[in-house]
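Listed next: structures, encoded as structure tokens.
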Structure I
Amino acid sequence: MKLVLFADLHLDTPFTWASPAVARRRRQALRDTLDAIVDLAVAQGADAVCCAGDLYEHERVTPDTAEFLRATFARIHPLPVLLAPGNHDHLVASSVYARTEWSPNVHLFTGAELEPFTLAEGFTVWGAAHHVPANTPGFLERGFRADRQGVNVALFHGSLRSGLAFQEEGKRPHAPFDADEIPAAGRRPARPR
């Protein structure tokens, strides 16, 4: 099984530190990056493209972003595209996720708890969505256990606690988890190839 995984693309980032012309070029570069990701998935014969959140900036999304995303994912049909909304692109009624008529190859994880998507026999991707921009509790700390045999992979936008060098006082990391929660949930960490 070959997955192309990405996160934190942040389409429509304002780049307020830059001049308007530079900011436009940077935003176009982010769109070009998504095009390159899906082209890579096709070229490599991937079995799915997986986005672990923050695909776009909900508060700054431009009207044509939904159509750009819809068309980009539709052009690689039937290759599955699995989307797990993060804190910057959280799933609400006004989100691009909810307002877009996706092609049949796009699967949007909508639950606040991990839910299964069978990619192939014996291979399940468990995904979940942020529904608010901050303070989402950890998806693994809720006692999740995979309920099926085979390979189980988690797809969500979260913060590895041991990877947090510093933390703002009073601010909780987004969907925090610890490395030891992974095997306890019945999944093995992915091994790099």
Structure II
Amino acid sequence: MASDYNRLQNNRSLRFNLAYAEGFESMALAIGEMLIEDRVYLFGDSDSSVASLILWHFVEEIEHKNVAFDVLHHLHSSYFLRMLGLVYATGHIFGLTIKGYHALLKEDGLWTSWRSRWTLLKLIGRLLGNILPRWLRIWRPGCHPCQVVDPQWGARWAAAFEKHPEAMARLDTTKLKADSPLAG
């Protein structure tokens, strides 16, 4: 990743890198919505600290959802540039993610197992089915991230975190359907 980002910094214009950042942030908003909506399936009964870290990170992504968009729009109001950044960022990040999953499955001795590959394929299908409508929404001319309503569950978690920051890592993954994202 470091060499990829060094190449982007050294070989691409600031304009392109800003479009990449906006594409990355738009994609992160879509992923954050999807993770929160499908949290029971993806994180139910999982390790609390891992689920907390991932979900909190995407709650944070949702909180600053329009910053990169607004900067890009102010400096370079170009639909084509914004879509170029989205496509490039999506391909880049998903490519790195696939490499990461491959390395993890290989390390755990699961890469050669047809069951683990089938399970991964089903998960990828579910994720793509849930993320695609959100990703396509970004393509709509006039689309602005502020039009995306913050998921209530994430907003409640952010509010609870303000009062009890130590509780961030105490997500009760057995109660993800509940209104309160914090452990009892």
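Nothing in this text is a laboratory measurement; each read-out follows from the coordinates by a stated rule. This is a predicted model, so every value here is computed, not measured. Cβ atoms are built from the backbone, for glycine too; each structure is taken alone.
Values for this structure:
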quantity	calculated
Origin of the value 0.99, where Rg/Rh (Cα atoms, Kirkwood Rh) was derived from one of I, II	II
Per relative contact order in percent (Cα under 8 Å, 6 or more apart), the highest-valued of structures I, II	II
Identity of the structure behind 13.5 (criterion: mean count of other Cβ atoms within 10 Å over residues 23-30, calculated), options I, II	I
Cα Rg over 2.2 N^0.38 Å, for residues 47-94 alone - structure with the largest value, from I, II	II
Value 3.0, calculated as distance in nm of label points 7 Å out along Cα→Cβ at positions 87 and 111, assigned to which of I, II	II
Which of I, II yields -7000 [helix-only ellipticity at 222 nm (-39500 (n - 2.57) for each DSSP H run of 4 or more, over all residues; to 500), calculated]	I
Top of I, II by FRET efficiency 1/(1 + (r/R0)^6) of positions 31 and 151 (r between Cβ atoms, R0 = 35 Å, to 0.05), largest first	II
